[in-house]
Structure I
Amino acid sequence: MSAEATGTADRLLALVRLRCRRLAAWTEQFRHGSGTSPDQGRTITGEEIARRLSPQAARAGEAAFLAQSSSLAAEIEEASRHLADAPAWNATIKAFALTRHEADLLAVAIAVALDPGLSRVYAFLHDDTSMNQATPWLAERLAGREPAPIDTVNLRRWLLASPDHAAAADRLLTPWQADPTLARALHGGVWTDPTLAYAVELIHPDDIETVACLHPEALAALALVDDPRDCELVGTDGIGRRTLAAQFAASRGRPLVAIDLQVLAESGLPAMEAITRGLRLAALSESLAYFSAGDIVSPADWDRAARLGMPFLRGVRHPSGRAATIALRPLTVGRRLELWRTLTDAPPPDWVSSRRPAPAEIVAAATHPDQPKRPHRRPDNTLLNLLPAPYDWDDLILSAEVKAQLRALEAQVRLRWSVYEDWGFARLTHLGMGISALFGGASGTGKTMAAQVLARALGLDLLRVDLAGVVNKYIGETEKKLREVFDACEDSDAILFFDEADALFGNRTQVKDAHDRFANIEIDYLLQRIERFDGVAILATNRRQDLDPAFVRRLRFVIEFMPPRTEERLALWRHALRPNTPDGRYICDEIDWSYLSERLQMTGAEIKSTAISAAFLARTAGTRITMAHLIAAAQRELAKQGLHLRAPLREQSSA
């Protein structure tokens, strides 16, 4: 809708008012001829009944009466031509394929919205004070036609006007109201839809002309698509789907109307109404519509949107399988660095090449030099819990072999994009370029702590999956929640941590009933998704034997955490029992380190728990930590496993 629309509202009002004057004159003449008097109230005379039962005679009388009002007829004819010449009105009728009956009804409905005083005129013409809105009967009579049921499908499907009662939409006396958006657009000359609020952005070809094309292959593929409605732009948030859609629209000389369906869904607007209003806006601004967050719309609604006949594009996270797919892959290291250099002369930060940021993140960092760090992308997902990462490599006491494997895992995560992209090894990872690792071993051997150390060393969030929230008894829900989890971590570049992974990745079973069959489907989905995962996943289990062998084969690292040996236990005890407080006070009495490391077969977690318990015992007694406190605490810890520790005789006597 352009500025040429200015004055269209005045032309529409002029025509409707003139038509109302003509019909009002005849109505008054008709009632006068029937012999009724204002003193009689709503008296119905026999003459009026005769006139109404002889419509041909009544129409002949009406024609004869109106023929005498030639000047009024000429004014109506001229007003009709003026409205027909209004580009905004013509664009509306053409864009939504309105019939002349629909156009007349819409004009009558818009007129009373622009001039509420017409409601009393409408009531008079209906001969009913409660009928003060537009009706099909009134629209047909004002146009000089014999009232008959009309087809209003285009008015309803485009939400241009709506009946008060949807079930009675085809009745002649059903009241109709125009969408205030249309009345406002015709009056102000610019089409704006407050219902869409801040969820819409209009991108002109000039706005996108200087923006580099980050996905030339995808743009070339899109240019070959016959009908954009049959196409989905697939990619992660910030990958550049909207920019690609704008560049495609500009190649056809059209602006792009970008509509954020997620924002509209959060505001409570139904998906189909949001799509229809977006397509309406695109039609009247001669733009191409692009809908983001297309995954939240059902396939049935997309089918209904396609039947509206307007071209559009939609961006999705996952292909639906019902449309052509154009996938936008993450940028290579070279393209990420090239994008940075087009935006700023400042040297690119390390994460541009060592991580895999989305183009939107690079643009945000390059254009805001006061924020040199990478924009934070922590997912807002109730199925993920952020684990703290307070430990570094010095806190992790493991065998040299296990530490070496963990260091190798860190190096692969840190260097994977340079190896995959700079050296071209991505050709060997056609399913997915993620890195997954299995941490196996008994409880308390350091699996979770190792994951925390890796997260801190790599500068990544560590997100633990809430298995209770993921596993669902309803068919298909577990896969849906797992997809949300994988997507959230893939988009955020965080480490995905599955604790007690055997609960999800267990062995497939022989199918004996429907429950077994769907349980196997869940496992199969997991096997495929972990293989296609482009992020970093760590799975911890103390029952490795329960894992599906096909799943284990898909993992890059399988690291076995063994219970600590004597020298490792000694290091763990010394790390847990530091002799001084932070302010320098000595808190440990003479400790028999050999006894603790050789006689107490404990894991790292048990050693930590024992040290804490001994500290509380000593604090309660008002003394330093002694072996007696440590033996007592160790007895309590081992008792949890049903084990009994006999204290040395010297400790028994001192106790």
Structure II
Amino acid sequence: MRRLALLLLAVAAAAHDEEEHDAPAAPRTIRTDRPDPVLLPLPKEEGVFHFVVFGDRTGGPPEGIRVLAQAVRDTNLLAPDLVMTVGDMVQGYNRTAQWLQQMAEYKLTMGELKMPWYPVAGNHDVVWAGSPPPPGHHEKNYERHFGPLWYWFPFKNAGFLVLYSDEGDRAANRKGWGRPELNRVSDEQLAWLKKALAEAKGLDHVFVFLHHPKWLPGYAGSNWNDVHALLKEAGNVTAVFAGHIHRQRYDGKRDGIEYFTLSTSGGGIPFDVPGTGYLHHFNVVTVRKDRIDVATVPVGRVLDPREMTPERLADIDRARAVRALPPDPLPIGPDGGADGEGVLRISNPATRPLAVTVTLGGGDAAWTLSPDHGHAVVPPGGVHEMAFRWCRAGPVDALRPPRVGLQADYVGETMRVALPKAEAALPLRLTAIPEALRDPVPGRALRLDGRGCLTADVDVPDGPFTVEGWLHASDLSGRRGFAAKTEGSEFGLLLYDGAPAFHVFLGDAYANAKAEEPLAAGAWHHLAGVFDGAEVRLYVNGRLVARGPGSGARRRNPFPFCLGADPAGRGRPTSFFAGLVDEVRVSRTARYAGDSFEPARAFEPHADTLLLLPCDGPFAVDHSPAAAHARSHGNAAVAGR
């Protein structure tokens, strides 16, 4: 009776399990409470896994181990199931003591991987230096510390099969690949390969790894065709991966088997340029039942999103503002001549070092600058000064300032960020206005391409003032600065989709005068913004178009006055103007009143003129008593109007 009761319980439990198993599953569909939703397709539910293949580590400088360490960090972020190599893991071609040291360094570096990794023996890993070598060279050392010279293992729906391509001439104890007898796979290994492929017969994929791509023409005497015949006969070999040549190469499909050769993951290459085949990289392989996908990832291009903290981003933004400029403008004589020496100063406001490259050049042909470039690492909060010398012997009417470029890399703890290159014209200061520039030059104006501007140091005291100038816009879309010193303070003439506005920050808010109608593109217009102490007024072509109340002290800032832009945080120009600019003047008086006036096409300096830029000479000379000559940024240049 007891046995019968147990049997009945077992039958009931099985029936219950079957009912649960047969219960209909919830339908797979997009879940939403929106009416009439679009039927978005769901991804296939299929077994997928990923593995990574590293290229050669050796044949380059010892610093290549750091490239391998970066590849390990990148791979940990991608989190594949396993990592394979294609050999040449130690520099090798040495004796036991040095070999053991290099082996330990490689294994220590690879030991940081969060997933298992599997070695492949290459010539650097097994060749002994000196004569006579012991039998098999370093093969015993290799198998003791790395593992078998050939082996395979299954994982999920695939087999991973490692071959040994450096058997060489065992009878003569010679290794290499320069002679036909050194390039053959032994009968012993071929027999093992046939047996291993038979064991892996039921798998969806088999992947083969070895060091030498012995299917290439450079391996005279190679019996790779015999190897390939076995791979073809197996029917489930999907791809073969090799290394050694230190250049990425794809030899296509042969009988359905893809042949890949990797470049390096820290090894020696002539240059590192993705797209040429020469690069430090690893391959990421995505495996599905019916196919594989292979992608190359350059070392150092995988970023950790958890490192993008607000503090890190703010630090990088501070580093982006770094420039290489002299403390003072370069003095230019009225004849256009210059001769002197000074420094370019680079201040690092970030909390990490900046590796910088400074370049000097450009301008007109009369300039001589030395040196033309320099390199430095600027510590956090530090200042680097690069000494340089300048000389110019040429006419002032052909004067174009040289340019200084700065390429900076932000050196983080686990990443190196290449910041955008910054370039600016070297600031120049005329010691006296030459006769050739004293009178306006008809038909010339400042040409701006939407990326450059002029800046000048103008101190506009509290009280009434006027800012005015002529403009001819080629693009009126969006927000664009014409003549501005704004940034939560000061004043500015700006355009909003072509509609001009005059802003003055008085007390704790802006007083505004905004036009309702946009300017016409492709035509000259005169703009004037006037503050008289009681209101702000905006004039377009001498006609009053807007006014607004405003009084009190103006909020000040230390930023430069921008012509053709608007200063953003830390005075960096933004909202660039595109078109022509001519005759810009800032005055410490309310120059215009009433409903209309006739604007002059060229201005004269007066005692109350704070800045006067006729925009007629080779660079923006200030004709006011302040001599606040403007500096050029980007591609600002004087041209015919």
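Going by mean count of other Cβ atoms within 10 Å over residues 253-260, which of structures I, II comes out largest? Let's see the in-between values first.
Working: I: 21.4; II: 15.4.
Top value of mean count of other Cβ atoms within 10 Å over residues 253-260, among I, II, belongs to structure I.
When helix-only ellipticity at 222 nm (-39500 (n - 2.57) for each DSSP H run of 4 or more, over all residues; to 500) is calculated, the result is -4500; to which of the structures I, II does this value belong?
Values: I: -14500; II: -4500.
The correct label is II.
Taking FRET efficiency 1/(1 + (r/R0)^6) of positions 325 and 533 (r between Cβ atoms, R0 = 30 Å, to 0.05) as the quantity of interest, name the structure among I, II where it is greatest.
Once FRET efficiency 1/(1 + (r/R0)^6) of positions 325 and 533 (r between Cβ atoms, R0 = 30 Å, to 0.05) is tallied for I, II, the winner is I.
Among I, II, considering only FRET efficiency 1/(1 + (r/R0)^6) of positions 197 and 453 (r between Cβ atoms, R0 = 41 Å, to 0.05), which has the greatest calculated value?
Working: I: 0.35; II: 0.05.
When FRET efficiency 1/(1 + (r/R0)^6) of positions 197 and 453 (r between Cβ atoms, R0 = 41 Å, to 0.05) is calculated for I, II, structure I comes out on top.
Matching task: 35, 15, 12 is the computed value of semi-axes √(5λ) of the Cα gyration tensor in Å, for residues 109-212 alone. Pick the structure from I, II.
The read-out comes from structure I.
For which of I, II does semi-axes √(5λ) of the Cα gyration tensor in Å, calculated from the coordinates, equal 76, 29, 22?
I
A value of 24.5, 78 was computed for Rg and Dmax of the Cα atoms in Å, for residues 245-404 alone; which of I, II is the source structure?
For Rg and Dmax of the Cα atoms in Å, for residues 245-404 alone, the value 24.5, 78 is produced by structure II.
Read-outs throughout are calculated quantities, based only on the coordinates presented, and are distinct from any laboratory measurement. All of these numbers come straight from a predicted model, not from anything done at the bench. Cβ atoms are built from the backbone, for glycine too; each structure is taken alone.
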